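Have a look at these structures, which come just after this line.
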Structure P
Amino acid sequence: MEKKGETNVLAWIFFILLLLVVIGVTIAIIKISNQEEKKQLESNNVMDFYLIGKDFDSKKSIEIDYYLFSNLTETEIKRGLLIKDSYTEVKNLSNNDILTIYCGGRGYYIEKVKKSFTGNELELNSSKQDCLVDKIGRIDVEHSGKIEIGEKILILNITSESNYKNIGICTAWTPGVITIASEFEKTEKPQRLEKIVDKCFYTNVSLKDSFYEFNFTVKSNEINAMDKVTFYIFDNDLTYNENPEEWELLSESLGVNLGSNIDIIYEVGD
């Protein structure tokens, strides 16, 4: 009887061990299968992205800088240089993502581009994007009106050759002028002009092979031959600040004059 009881116990132990082995093997197979399925799913959800820079007007390939951001993770993916006549490749992006691309520099204004993947691109797991940017141009300035006692309208006629974007204008005046007013929004002085000018305006005007009349009301008293108003005219461009991480429209950053890199100085006497 004791031997028969021992045999039954051993049989049960063997059965339990065998059952545990079968369960363990089954779990391992399911886990491996799930991992393979996950890998296959992930491989189907990736997108290879190709980016090239082009001049907006000529559509010719150019060399510019770029920054690539993910809206899905709200982080920067990559930055670098877009080489002329060559696509820059960014692999393994999520096909559920929406990309925000900033590209420009090297004589071009920085442009912001939003990119969502199309149905055809999703099928191919591949996408190409042209980053079209505007070349930075130049301006000529003339005026009408003059400085006289009382309130007078002084008009700056600004004509652009190619693009001149997001124009800002600062003013400085001599003691015979009391103040200058404008329809445009008053803004902070750029650091480079802080000790030179009296007042600055952001016009929200951009020109492309066109002209615009900027009106200023000049209030003066006891004008003489030495009195004058000096205008400092400049453009603004997008720039990326590392801390805090944000894009801003500015005329300068870290001591660097942005956009056309030069202030146009125009004087009007009495």
Structure Q
Amino acid sequence: MPVEFTLAENESVGSHAYRVHGATPTPAWLESVAREYLALRTSTAVPLTEVALDGIDVLSVDRLKARLAEAGVPLHREGPLSVVRSDFGEVLLYGLLEQDHGTAIGYKSIRDRELTQQTGRGIDAVGIEQDAGGVLTLVLGEAKVSDEDRCPPRVVEGASDSLREQHRGHLADRKLTASKVLHSARMVTNEQLRDRLIAASLLLEEGRWDRLRVVACCLLVRSASRFDRGDYGRFRTAPVDFSPAEIRFLVVRLDRGVDETVGEWHETMKRGGAAA
């Protein structure tokens, strides 16, 4: 079941877009987000089947999935450095891009993160869109979760790993970013999507803006009590800083606090209420 959001605000300034999506973290909503996450963290290269031990004990598929979830879901610690909090934002980013923008994300790096208790490296989401005219759109997505009492929060601008610094870095070092897109393409199992990612990486490196559109996509997860339209920061007041990329700034505005919501989401997965 797709994760449900309510579009609360939708503003376009030229080619730049700023959207606020409301979310009510009910048990059913948390379970839908947990399902998406567990499906990634428990997926295997080949389908799971029952495993017989010594010809006597049989490990069912459900038991195997439960063990994979135990191994793949990080421990939860409250605070801005929480891996669970970071993963929560990344899963919401995938959902919004796929459901609202038709973005094809062929490889979701959260699936294969080797160290469960550490956040992944690289770009959170690398996606492809294509318009009727054949122009490729390369979507570079980064997600942040914050209830800091500051506008904009430092995860947007002010910190060394803020959305601003990440996206300016992607655009400043096109060769490195193209290499990251190529790495993502290597992991894609869909041949057509793989080839589009490879083409996008080459066009990015060459600066072929006549054939490639680049979207610097941000997702900010914020509680309703903290969110302010000023949270867009210079993505809204100075989008030229990110040229030639177009800004797509998405906000998920929660009805409850971030720590409370992320904690309940983690408990949902621990209870097994959202089997993969």
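Here relative contact order in percent (Cα under 8 Å, 6 or more apart) has been calculated and equals 15, so which of P, Q was it run on? Source structure for this number: P. In this comparison of P, Q, the computed figure 2.1 for distance in nm of label points 7 Å out along Cα→Cβ at positions 129 and 185 is attributed to Q. Using helix-only ellipticity at 222 nm (-39500 (n - 2.57) for each DSSP H run of 4 or more, over all residues; to 500) as the calculated read-out, with -11500 as its value, let me know the right label among P, Q. Derived from Q, not from the others. Computing P(r) over Cα pairs in 10 Å bins from 0, in percent across structures P, Q gives 6, 29, 35, 22, 7, 2, 0 for structure Q.
Given structures P, Q, which gives the highest value for mean count of other Cβ atoms within 10 Å over residues 177-184?
When mean count of other Cβ atoms within 10 Å over residues 177-184 is computed for each of P, Q, structure Q gives the biggest number.
No value in this document is a laboratory result; all are computed from the given coordinates. Quick caveat, the model's predicted, so the values are computed rather than measured. Cβ atoms are built from the backbone, for glycine too; each structure is taken alone.
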